[in-house]
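Just so you know, all these numbers are worked out from the coordinates, no wet-lab data involved. What you see is a predicted model; the values in this text were computed from it and never measured. Cβ atoms are built from the backbone, for glycine too; each structure is taken alone.
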Structure P
Amino acid sequence: MASSLRRLLFRGKDLFAKRNIHSSASRAKPPVAGGNGPKQQTLSANTNSTLQVALQNKTQSGNVWAYITGLSLNEGNRPIFIRADGKSVYRPDSPANVLSPVQDDCAIPLGNPGNTVNVTIPKMAGGRIWFAIDNKLTFFVNPGPNIVNPSVTNPTDPNINVNWTFAEFTFNDAQLFANISYVDFVSIPVAMSIATRSGTTLSVPGMRPDGFQTITSEMQAQAKRDGKPWDKLIHSYNGRPLRVLNPTNLLATNGNAWSNYWDEYVQRVWCKYRNEDMIINTQAGAGNLRGRVVGNELQLGDAGCFTPPSSADIFSCSTGPFATGSNQARNAAIPRLAAAFNRSQFLNTPGNQFPNGGKPNMYYQDHVTNHYSRIVHQVQKDGRGYAFPYDDVVPDGGDDVAGTVFAGDPSVWTVSVGGN
């Protein structure tokens, strides 16, 4: 499971430099190995061949468009769009040249504020519902065919100054799995709910209407407090903030942006666990792994040894000691270690047990922490939102904090944009 967390589900050859360099590990995957996720949700694994999706315009603009992209599961994972009519499927051919324009109109107009547009989707993996306000998005196709997604890091991307966002999903024979993703960036509020044939409704209310403004203000304030480039995560156009990038995306333009940010915290962790046991519950076959720091490595039983992670390793959750491989115990330990670092849990969790020893009210308490994730969670109506790649790690029996919903018998999936 863990290796799939780093899989880009659109393999378009990236002609835009360093697009999505950490691969946005959420990517509408099932929960992290071990069965984590909202404990009230169960799967009946009885999905229909298609799914109705209700797209709601809760912005204050009458110029809002949605795009739906993904891999068609009934066509060998062929990349597809849903056309502007919200029903028919556009299957781009493999072009002769890279960055070839998409030939069909795939912008679904959402109409005036308060309007709902009903669309139909087939079985899809790696799906995204994109929303753009006041300007349409530009997609390209590369040989393959492969869809080239909009970028938030490359200044030459035609979408760089468009106000847009997305939600992620997979709809297959077993379930609809969806999440509101802030792993790349945060901008426009999105909310979602699944009505099931069994009569239940599962929902993620998303960000408060003032959430984005709060995030930009808090990023600026945090930069003043610790002198780190949190304010540089804000992308503005004509003086108006459009989005706040996650810390890893800043590395696309400034490889030294975070330099030694996490070093002091890592040193404190290494010092503590020279004399105390760390217990990682893999929530999988490897069970509990008990370890200590010996020399300059964390020795964690069957998961092997971990060198001190760098700032880039911690923010990305995928490099250095957090790169996955063939060792299943290690692959299961990595999400728990990376999550505990981003949440700064290692020094204040009872019993030194991760993730089972901590609760959300104990996350982000150290002055060295992932402040982007801290603030993103702070402005969600219920505290749930996918803010870093392993944000779906939760204690056994714990509540979801990543803003995921899934159901085996979905009837209508409602996705709203705007937060009003």
Structure Q
Amino acid sequence: MREALAALPGSGSALWVIAAGKAAAAMADAAVQVLGDRVQGGLVVSPAPAPASGSLEVIVGQHPQPGPGSERGGRRALAIAEAVPEHAELLVLVSGGASSLLAVPADDLTLDDKRAATGVLLRAGADIYALNTVRKHLSVIKGGRLAAACRARSHTLVLSDVVGDDLSFIASGPTVADPSTYADALRVLDEFGGRNAYPPRVVAHIVAGVQGQIPESPKAGDPRLLLADTRLVGGRHDAMRGAAGEAARLGYAVRVVDEPVVGEARDAGPSFARQAIEAAANDRRPACVVASGETTVRVKGTGIGGRNQELALAAAEVIARARSSMVLASIGTDGIDGPTDAAGAIVDNSTVDRLAAVGLSVRGVLDDNNSYACFDRLGDLVRTGPSGTNVGDLQVFLLA
């Protein structure tokens, strides 16, 4: 952040700061330290209480579902953007989680409507592109609308938690032209649950947008975005470089898998385990394979878990059949995996047998989406606490 801020374009004039996401507090603190007296005020919207940086206001929002704090933070962010004088500048600091932390429903919708729609999408296993396509079309702050509300020049620095680093989908692209449309959003509803699964007002709003009764989100070339620039300053490759560097320092032969780990967690886990074993087959031992990405979970059971816990558990059967010692850890770099207090979980050659010893099976736990209780019982959860950043998920595979 300090390097990106030092290279920030602009006139050196006064600026206001809006920081939102899981890394909001740290990003805002860096901005205040580097930019000093240029910062006239602003806002930090984070998922947990954080000390105020300089003159910045702090609002606690909710994640992964928006709550009252999220709406309060979103409305305050819009008010600040609208109030920045033309001769000044706006600095927006975005990180993963900001889609939920900044929530301003369209005028004909309520926060509960948005929460219900988001819940259906999450349970149906929608990926971040599908999820944020809908979110952008139920909002008056997402999809470029925050930058469009500002008459001054704006700069946005982004930490990516989205595979592919598409700036228009990270945090639902509040300062970036939106390539998706109401028609795209309607197709997402039809694919993930069908229109009857969503609140009637949500469906009516999107249909009205398709029919041209509601203005589209700002598109490329929109004059309201001509003074807005957005840059990526970090993402999953940074996390992989950090993990690979530490593994090398510890004496491992390191292999980094650039291809992202995506898809349903229960399918991605075994696939990644097989890929890692094959990739490192001829490497000296001990070996370490590092990967990253973001998977999804289609919730059908009644248990509690997260995508990293499900990925690790699904890989356990592949590892159990291996002839040499292996261990896989899958964690969320934000320190939070799903609706749990764990970052993820660890599996090794003994996981399947230890499950059987307590009357459990990999398939049974996955079918009930109850990986958290399973790993808690085995003592194999990874608990780091919130990390203060978010660049997707990290997988580390060790082979002896």
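A few remarks follow.
- Given 24 for relative contact order in percent (Cα under 8 Å, 6 or more apart), calculated: source structure among P, Q: P
- Source structure (of P, Q) for Rg and Dmax of the Cα atoms in Å, for residues 285-348 alone, computed value 12.7, 41: Q
- Origin of the value 13.7, 46, where Rg and Dmax of the Cα atoms in Å, for residues 85-140 alone was derived from one of P, Q: Q
- Per distance in nm of label points 7 Å out along Cα→Cβ at positions 101 and 221, the highest-valued of structures P, Q: P
- Test item: helix-only ellipticity at 222 nm (-39500 (n - 2.57) for each DSSP H run of 4 or more, over all residues; to 500) calculated as -11000, pick one of P, Q: Q
- Looking across P, Q, the calculation of distance in nm of label points 7 Å out along Cα→Cβ at positions 149 and 365 that yields 3.5 traces back to P.
- The maximum of Rg/Rh (Cα atoms, Kirkwood Rh) over structures P, Q, that is, the highest value, falls on Q.
- With distance in nm of label points 7 Å out along Cα→Cβ at positions 77 and 109 derived as 3.7, matching label from P, Q: P
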